[in-house]
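Take a look at the structures below.
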Structure I
């Protein structure tokens, strides 16, 4: 028997036995192919680990293949690959007789298509096809769901917390690590829109929506403006300046460093002599107050010994002591968020900050899986991993989602976090990772846009693109970059300033204020989109490809996005005063000229420094009324 087929309705899976190659068909069209061992190595650089494949049993919708492992396994043991097809879902499951260093599959497109997904990357490619992406192991930093889509209607989802690694190079290689079993799922639908909706309902749609105030007005945080030199006087001056410029604002956020010692959750009284009065002043100004917190307990804090004695920290994989975690603010233990006693301890600390001082909520930092303790064995090329010991026996990526579960269950109101794995259902504000004050896809302004598209497509709708202008770590943000950043992100769901517009000049203040007020005018629209994301899984920010999946040009557009029926086409290159805009099908109205444009069409749009190319669909009469009012009252365009 050289090949066999399992099928259901119009989906069929054809399996060539020697060498093992699997092809997924929709009707007569091949969509996805698992490469053979030889091609696997040639295309992905990963050695195949199967031979002597034979069919053990089969029925119409499932098959079990018995495969001998290669020399990378501890012994030449057998593994069984089960493929099961049910309602356009292919379940892939490996079971081995003994533990393998790795079990590997490489899937590539069997037809020309684009790939999307995975979350924050060093080069924030959208679509993914243009870059080689390796995560060995797949240990999350920031938001990185194990989810990949093709435009042709395929989704690959690793819906568990097992250890694995990946490589993307024209397709995805997945390797379960140090395991006797590994599984994942492949969804097959007619197009990207259908498969995305199905996968997200499987993972779980958001169960709540963020506070309506932050969906309407921007947050101001102290980080970039003051870094760790923040103190009470600077916070009060921050509030005073926002009021003096009559700038829209929902929340004043006090970032690092307010604590006396990291992990004590108590104020440094030399910097903050009267936190209660400070919060009252923020409230009296009409703003909410939030505070930066994290799961790290520094070793020089009083909390460390308390938690160590009670074993409420993540324990070292090999020693009888808490694991040492090196983070950007020193040496620490990591709170074991899977332990109910540890989470209760942290909850009590945060409740005290609310009840004693009046804080309304928190900015949650950390929680990345790469801070979770693990060791790699040096005597194996595949470096098997030993992980930190916890009350709940959780894995690194599971720590990320347990951190978000804690936030969701205890301090959801106004919460934002910058991590996630399979945490879409918690509906917490998804903050992009720190951005550099630069222009490119390598974590600059352009990446702020493409990362928002990626988070949106993978089911994180409540997106905050970090701080306008970036963090100014390596580079200073000049006026042009700041204004273009305002224009690119002011119409995203949640907006955050830290560099203040008045750092520059009156023109910058005027431009930033107008776009922030436009967002405020559209506040009810954002709230309605947030509710739809919760109920139906529809994105707030949509890549063009999600609304127009049959348009091949939309599949490649990564410098424009939709917010409902608004099309935003920001300038993402230094020194540009015009840009080409792709207008998808339908009738669109130019915000600035009121001119009607019929799509699909490529147009040249004038974009002087103060102008964001912006269009809205002609059929949405309710949106048109709001936009026209904003255009007249905010931008003085009485046309």
Structure II
């Protein structure tokens, strides 16, 4: 093991001086250091082939692995490796950089050093800046290493400090993915189990993948691991004229990730089609399939779609992570008033509840989370979906098959003979399905479904436009929930700003009389964690319309959406724009995001 020039004792003293460790914690670190170092070396000392290798564990890793609260403050965040390295960077006047994997140059990395050398020294080339090579290192004092690097590269070095765990991780990923792609078109392993709706595919850990000589398998697994790490919801693999482009949708925005050689694209497509049990020989027609894999001990469903395009077959993989798709109802974005009203909706023994919004607005998460909330051993929950978004054992899930005449309406008619308590209809598309849903609600079932309309009031009139009896609609409809997804301000780079009078006017924000101040809100400056967007993660906003006596009367009178919305607002309904502004005031989202998502909403 190479000895780093900065010792653990020196680093502990620096952290104490910067009030990241208390004096007592610093002493604890020094006492526990040898035992903790031995444990870390043991856990990190084997590669994907089971062979032992020398690991230069850094002092920052040793301290971070102890999980000590910052400055011994109760309920404080644990002192992590990034914060320790930032402290060391400030003390040594060395730039600190949190490595952004989207900006790594795989060609530069693999052509500069060999994999064993990069691993042994914990050095990662980041970019060329003129005649200088910018590299991420662990120890700012290791002059002998820097002299060796200058001699090997023939370039002047520009140093930044980064966490050793990040450096080692991206060394493994970049070298492993590039090597897998380079050898990719040689092997296929079509081994599927046709007895289940989707097969379970176990991904190897990133450290194990490089020991796998099935190169196409390894390349696909690297892509899936990367998608999980980056919280991607979709993976796009797109054939171009001279290459194949891999993009991922993260927080609703597509990012370029990898370019792979054109010759490798068919092999990658074949591997994914094999996993998804699709017809390998069929390249002219779109196909849909699915498979399951595991992520940190939890099963994740992947829905696969193929589409013939100009230069080959395009693949889109939609990732259904249970941690995202099924949440506690109170955590998906409701405010206190909205949560209370929605729980009252779904606690009714019978009736119809509609969730509305465009594709990608989070309707499936709301429905699945609601069904999970209602699920219990004494309740029969049955869903009709097209297709089944994610298989959940607590529900009885049925997929429609229009080719054999089994659509939503026909399936619902049969399901009502299965003694259900709660029915979820994936989407109301026509008069027959709407009529069956209303009839089910009228005969003692709780029915949840979706409509594609812009707001809650329009959903009510949409049912009337399907030529359904207004009295039946008003008697069975409990309420309508319209929703959208807002990106949240990144907590790592958020900064306080003041809304201008023009921005306040655009949002129709009225200050109380006599108040001359302008409200302060937050926006992100942009950092590696949020990929320079200033936004990280998403939350939902809701417009909840309850069918009160007033609204019921308007439905019976065949009133238009404007009249119904006016009555709903009088009854306390909060519009999508108002819900978004509340999120803005709470510091959860930004002004630009509120305008983007609610541009078509009335103030």
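When log10 I(q)/I(0) by the Debye sum over Cα atoms at q = 0.07, 0.08, 0.10 Å⁻¹ is computed for each of I, II, the one that comes out at -0.56, -0.72, -1.05 is II. Hey, percent of Cα pairs over 29 Å apart, for residues 273-536 alone derived from one of I, II reads 41; which structure? Source structure for this number: I. Out of I, II, which structure matches 23, 18, 6 when semi-axes √(5λ) of the Cα gyration tensor in Å, for residues 25-64 alone is calculated? Attributed to the structure labelled I. Suppose you compute distance in nm of label points 7 Å out along Cα→Cβ at positions 113 and 457 for every structure in I, II: which one lands on 1.2? This figure was derived from I. Matching task: 6.5 is the computed value of distance in nm of label points 7 Å out along Cα→Cβ at positions 17 and 561. Pick the structure from I, II. The read-out was computed on structure II. Work out the source of 0.80 here, i.e. which of I, II gives that when FRET efficiency 1/(1 + (r/R0)^6) of positions 257 and 401 (r between Cβ atoms, R0 = 35 Å, to 0.05) is computed. Answer by label: I. When helix-only ellipticity at 222 nm (-39500 (n - 2.57) for each DSSP H run of 4 or more, over all residues; to 500) is calculated, the result is -11000; to which of the structures I, II does this value belong? Working through the options, I get structure II. Structures I, II were shown, and Cα extents along the principal axes in Å, for residues 33-288 alone at 61, 47, 39 was computed from II.
Coordinate-derived values only; no laboratory data. Bear in mind the structure is a predicted one, so any value in this text is a computation, not a measurement. Cβ atoms are built from the backbone, for glycine too; each structure is taken alone.
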